[in-house]
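Since every read-out is calculated from the coordinates, none of them should be taken as a lab result. These figures come from a predicted structure and were not determined experimentally. Cβ atoms are built from the backbone, for glycine too; each structure is taken alone.
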Structure I
Amino acid sequence: MTKSDNVPKTLTYSERLHRVIPGGAHTYSRGDDQYPANAPQILARGKGAYVFTPEGAKLLDYGMGLRAVTLGYADERVNAGAAHGMSLGVNLTRASVIELEAAERLVALIDGADMVKFAKNGSNVTTAAAKVARAYTGRRYICVPRQHPFFSFDDWFIGATALKRGIPAEHHQTTLLFDYGDVRTLQALFDAHPGKIAAVMLEPATTVGPCATCDADRLNPPNCRNCAGRSANFLVQVQALCRRHGALFILDEMITGFRWHLKGAQQLYDVQPDMTTFGKGMANGFAVAALVGRREVMEVGGINRPGQERTFLVSTTHGAEMASLAAFMAALDIYEEQPVIEHLWRYGARLLTGLETLAREAGVSHAFQMQGNAISMNYVTFDGQGAPSLPLRTLFSQEMIRGGVLMPWIAPSFSHGDAELEFTLEAARKALGVYAKALEQGVERFLEGPAIKPVFRQYN
């Protein structure tokens with residue numbers, strides 16, 4: 001008899017998941033506490049813009065593999081690329097041709113990038129970036145914005161959040177926090193630690209961007225070339241501050257890369273970082289992440305300079321696994337041949353306008369608002385007193401699922417088209433009708449289970 005034979009047949013998928021996986025999933029944002037009670041406990045497959053449960057239920061999806069699937073689930077062209085990589089042996093004893101070709105294509109694509117290290121997840125490459133910065137500058141501190149929720153699962157970052165259990169204080173004391181959009185708070189860190197800051201790492205944009213002027217036009221791609229060098233562009237200010245103090249300027253384009261612009265959000269905002277991290281949308285869901293940077297900086301991890309002190313940069317068995325790198329190159333082919341990013345902006349603009357219109361029609365625009373721009377929107381929920389409300393956010397997500405739409409956040413793909421937009425807005429119309437009643441009668445009367453909780457909280 002095996003251990004699996006002892007698993008009670010009456011257990012739910014959720015119970016089975018928590019029985020063998022801490023947290024019930026391999027990313028906390030996939031956990032039960034991030035979804036309403038009527039959300040599917042498990043998914044079996046995805047195709048295009050849709051996901052399916054083992055029982056065959058179909059949901060239009062906006063989570064899109066935690067924003068990693070930009071073209072659509074199970075894209076045949078990307079899958080064929082991965083299959084080609086598999087047919088060549090998947091993982092060879094020395095560097096592979098695909099590894100070389102993928103590296104050459106990525107550094108040719110990204111302005112200012114001369115070298116690349118591939119890995120399998122974003123945490124590996126952001127931690128590598130921090131290590132490179134310290135090795136290159138000989139300095140101690142890494143600065144990150146307190147408003148950006150996640151850079152790495154490694155101790156240097158997670159210890160700087162509320163989740164400190166299991167992390168010695170000395171592992172995160174070298175991480176300093178400033179406020180995104182307020183360059184004075186970053187200047188204060190440079191003043192407090194003169195000659196000791198190795199790098200500033202930040203996302204170029206989230207639902208809040210670096211340029212107030214361009215961000216005001218929420219329905220169109222930013223065009224920060226018109227304001228480059230002015231005080232409105234926060235990234236330009238940060239870059240200048242880093243240059244002035246000899247610190248490295250690092251952009252985490254895990255989410256913005258291959259979504260805001262093919263060359264990254266840095267292209268839109270007219271900055272050129274010393275290093276950049278990419279992932280998520282690189283390979284339409286296949287496991288690829290990358291650290292790219294200037295040759296002078298990246299070569300601290302090299303082995304071809306006799307006598308140079310070594311920096312153990314990123315060394316992973318599966319970093320150059322050929323199936324995923326071939327999938328990346330196939331996805332890049334599609335990006336270069338078809339208007340993928342243009343579609344994401346256009347679809348997002350229509351969805352943003354549609355949801356705001358429906359909120360006004362339902363009389364809840366004061367309590368249900370859209371945050372961000374067309375490429376990076378989020379719905380935010382408020383109670384009758386104007387305070388942020390996770391129960392109301394849970395209710396909207398619950399009612400969208402009832403209408404056949406899984407919307408933990410909003411990450412459109414190339415597979416979302418006119419039919420999907422119409423379906424989404426009809427589900428939202430009904431959901432906002434329930435939302436309006438909940439504002440009047442109390443959300444507890446309509447919520448089927450517990451409210452979702454913040455990922456970064458100290459206690460369960």
Structure II
Amino acid sequence: MSSAIQSIQDVAERQLCSGCGACAYMQPKAVRMVDDLAQGRRPVVTPGSDTQEALAACPGVELVHTYDKSAVNPELHRGWGPILEIWEGWASEPEVRFESSSGGAATALGLFGIEQDGAGGVLHIAAREDVPTLNVTRLSTSREEVVGAIGSRYAPASPCDSLELAESADAPVVFIGKPCDAAAVSKARALRPALDEKVAVTIAIFCAGAPSTQGTHEMLKVMGFDDPMAVDSVRYRGKGWPGRARGVQADREESLTYHESWGKVLQRFVPWRCRICPDHTGEFADISVGDPWYHGSTPDEEAGRSLVIARTPKGVEFLRRAREAGVLELEPRGADALTLSQPNLLHVRGAVFGRVLTSRLLGAATPRYKGFYVFDAWLKHLSLKQRAQAFYGTVKRVFKKGLRKRMVVKPFEPASRHAGQDQSASEDPSRDRGANSQGSSVA
């Protein structure tokens with residue numbers, strides 16, 4: 001861990017926070033999560049608080065792989081983490097498959113957990129009902145709740161802020177989140193035996209970074225909405241693969257293609273911490289799910305497919321039970337499926353080595369990684385030109401983004417669309433048990 005990082009406030013202000021919310025779960029009296037318009041979900045620390053317990057669960061400052069390397073796929077673990085099985089498939093229910101961001105695998109697995117496998121709920125994120133451009137953490141216990149918020153949420157989310165909902169559930173729950181969220185759950189479980197007992201399985205969604213709320217606002221403006229805060233709903237994908245981003249206000253609906261929304265707008269708002277992350281495929285989860293892009297571009301109305309990876313024995317068994325129950329249609333895939341599907345991620349892994357090294361040399365705070373083989377990726381998967389780009393690009397970012405300076409968290413607290421009504425669901429939205437479901441956590 002960097003010597004410059006001594007507290008959760010340091011993590012947030014030195015731009016190392018991934019926004020997972022684990023710190024707020026570990027020490028709820030000392031830390032609360034807020035929305036920062038430019039940065040994303042970020043922690044605010046009560047003055048005078050010692051946050052060492054929370055810091056121990058933080059994936060932003062340190063990620064260490066401890067899996068048995070002799071027990072996983074020897075061809076893949078250096079570039080993709082632990083892998084036991086690779087599948088491609090989709091949710092057996094046509095509606096779930098079509099409405100989801102890819103093939104609906106994460107949604108189908110969540111539904112299987114609560115309907116057939118005895119899970120006490122699905123812990124995930126969803127759009128806030130009172131401010132639909134923001135997210136909230138939910139524990140869903142019914143089909144209506146799970147299906148009610150199907151589809152990706154390319155917006156800041158902190159599903160670990162409410163891990164106490166899992167800890168107090170009647171039975172172990174299914175957790176769905178981003179790769180950094182799954183890593184945080186892994187660290188928190190090691191520190192909290194009571195939590196460990198209440199997590200049935202963790203599912204991570206492939207992630208290329210979590211754009212700030214400013215990104216969503218800009219996307220809606222590109223669609224033609226003058227006031228992004230006035231929209232009634234926003235969706236980023238789904239209703240076909242890869243699906244269109246959609247904004248709705250009253251009877252008006254506007255949309256952008258995936259390339260127009262993500263490729264031209266949202267990815268410009270991905271924070272620096274995401275750009276120095278080596279794990280974009282959920283290496284700390286039991287199961288991870290993403291897009292099998294090797295199928296190439298498809299019409300938006302075509303039903304999607306999911307790439308499904310079992311990373312642990314627990315993940316293998318959960319998938320086996322789900323297949324036998326008929327909730328997923330799955331076909332085995334070979335070791336080349338990941339490289340063909342996500343060809344840029346090995347380059348990203350290598351670039352992370354150059355970005356972190358350059359940042360450290362220039363005095364910016366950096367995370368500590370162990371077991372990711374980023375130097376190997378730097379040597380094997382980057383050309384000399386790409387290595388130079390990683391170096392010079394980072395130098396520019398260090399100065400342009402002020403990475404050596406502290407960036408104070410600025411809470412973004414928009415007025416509720418339900419002003420004047422019962423505000424119980426919006427006073428502390430990160431603790432809500434309300435009736436929506438997977439947001440950025442469903443594919």
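Of structures I, II, which gives 0.10 when FRET efficiency 1/(1 + (r/R0)^6) of positions 79 and 215 (r between Cβ atoms, R0 = 25 Å, to 0.05) is computed from the coordinates?
I
Which one of I, II has P(r) over Cα pairs in 10 Å bins from 0, in percent, as calculated from the coordinates, equal to 5, 23, 34, 28, 10, 1?
Answer for the origin of the read-out: II.
Given 27 as the derived value for relative contact order in percent (Cα under 8 Å, 6 or more apart), which of the supplied structures I, II does it correspond to?
Answer by label: II.
Tell me which structure, out of I, II, gives 3.1 once distance in nm of label points 7 Å out along Cα→Cβ at positions 39 and 391 is calculated.
Attributed to the structure labelled II.
The value -8500 for helix-only ellipticity at 222 nm (-39500 (n - 2.57) for each DSSP H run of 4 or more, over all residues; to 500) was derived from one model only; which of I, II is it?
Considering all the candidates, the number was obtained from II.
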